[in-house]
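What follows draws every value from the coordinates through simple rules; no lab data is involved. The structure presented is a predicted model; accordingly, all values stated were derived computationally and were not measured. Cβ atoms are built from the backbone, for glycine too; each structure is taken alone.
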Structure P
Amino acid sequence: MSLNLERCIRINEQGIAKNGMQLHAISPDATTAADVYRLLSYNYPKFFKMDELCKWAWLCAEVLLTETEGHLYDGLNKDNIAVVLATAHGCLETDKKYTTTISTIPSPALFVYTLPNIMLGEICIRHGFKGEQACLMQEGFDAEAIQFLVSDMLEQRGMDACLCGWADVTADKHELFFCWVTKHKKGIPFTADMMQQLMNS
């Protein structure tokens, strides 16, 4: 079975790049996910309740999956769309904020974001995905581990497509790299080497 990487998006302090080509240059004044959200004119009120990791992951998925008319997954069974994301710092920034509330009244609004896999949940709620999910904790981007899981889900577990990649957010840095992988004969062969190359481009 041939798996293909149809599209990828990278977001960092330099801007938003699609398939290695600059899509949006982010103004130096747009330092938060909320700034970029407004810049791209999205309308999803729940966005502002999320923590920074979820906001950046949500934005990356939105840019990747949204077409001029519709979405990249239109026509697919959402029960068979998987999500595999990896992170190094997870929700550490939210953990710090939540810890400061414990001495008085613990914040339920922060508590819900003290697990890194909540970013997968927010993306799946937004797009209606109900397939297999995995959230990996990695010291750095490990393309081989991601490629192994995605291939297993599409080749052995009945998934038709997978949103996969890297989402790492700290107080002073955000780095995201998402790919859309399917069984369709579109795009380029899905390999760990190709993911690493695109991540570094």
Structure Q
Amino acid sequence: MKAIVYTKYGSPDVLQLKEVEKPVPKDYEVLIRIHATTVNRTDCATIRAKPFFARIITGLFKPKKQIPGTEFAGEIEAVGKSVSTLKVGDKVFGFDDQGSRFHAQFMTIIEDKAAIIPENITFQQAAASSEGAHYAYNFINKVDLKKGQNVLVNGATGAIGSAAVQLLKYFDVNVTAVCATKNIELVKSL
């Protein structure tokens, strides 16, 4: 299969398109044919190994996982023998901030890290929907929100900010959203 590979940290110039071995799912994993993926802030930081302390997870001198990618959408091609919630042909999406090698034609992931794509959502829409919501929810989850509380979201039209605005509205708090003037209508729509 083809994959984007990097063997050292650096700018996007370190990325190469290579032929690599197609993964085989373990007992609780699914094999997914990737239809869409993203290049997001996590991917950019990972290939640059920034901040430096991230190397504790990604590899001190060179990347442990040499295929980047944290968000995906695709179709299940095979399932491990212990997979019970997904089946071949399911259209799925997900996110793994540990860098699960999604910039490839195929990848494997534990079944509970993949979710079924709703019928009215494209692969491209599904792939781009996870990272911002993941980080926004984790930030929001660290505080004790109360109904009617006032919250400021700075950068309300980025992936994390726009997800935060929507989640905060769900939690019934008063949101003040900061954005560029050209994005005011977008923020109002959220």
Problem - Structures P, Q, by distance in nm of label points 7 Å out along Cα→Cβ at positions 116 and 164: label with the highest value - result: Q
Exercise for the section: Identify which of structures P, Q gives the largest calculated value of distance in nm of label points 7 Å out along Cα→Cβ at positions 20 and 180. Expected result: Q
Exercise for the section: Work out the source of 4.6 here, i.e. which of P, Q gives that when distance in nm of label points 7 Å out along Cα→Cβ at positions 76 and 148 is computed. Expected result: Q
Exercise for the section: Work out the source of 13.8 here, i.e. which of P, Q gives that when mean count of other Cβ atoms within 10 Å over residues 36-43 is computed. Expected result: P
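Here distance in nm of label points 7 Å out along Cα→Cβ at positions 100 and 140 has been calculated and equals 2.2, so which of P, Q was it run on? List each step's numbers first, then the result.
Values: P: 3.1; Q: 2.2.
Checking each candidate, the match is Q.
Please compute Cα Rg over 2.2 N^0.38 Å for structures P, Q and give me the label with the greatest value. Numbers along the way, then the final one.
Working: P: 1.00; Q: 1.13.
Ranking P, Q on Cα Rg over 2.2 N^0.38 Å, first place is Q.
When helix-only ellipticity at 222 nm (-39500 (n - 2.57) for each DSSP H run of 4 or more, over all residues; to 500) is computed for each of P, Q, which one produces -6000?
On the way: P: -10000; Q: -6000.
It was calculated from structure Q.
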Handout entry: Parent structure of the calculated result 2.3, given that distance in nm of label points 7 Å out along Cα→Cβ at positions 44 and 68 is the read-out and P, Q the choices
Key = P
Practice task
Consider the structures P, Q: one of them gives 20 for relative contact order in percent (Cα under 8 Å, 6 or more apart) as calculated from the coordinates. Say which.
Solution key: Q
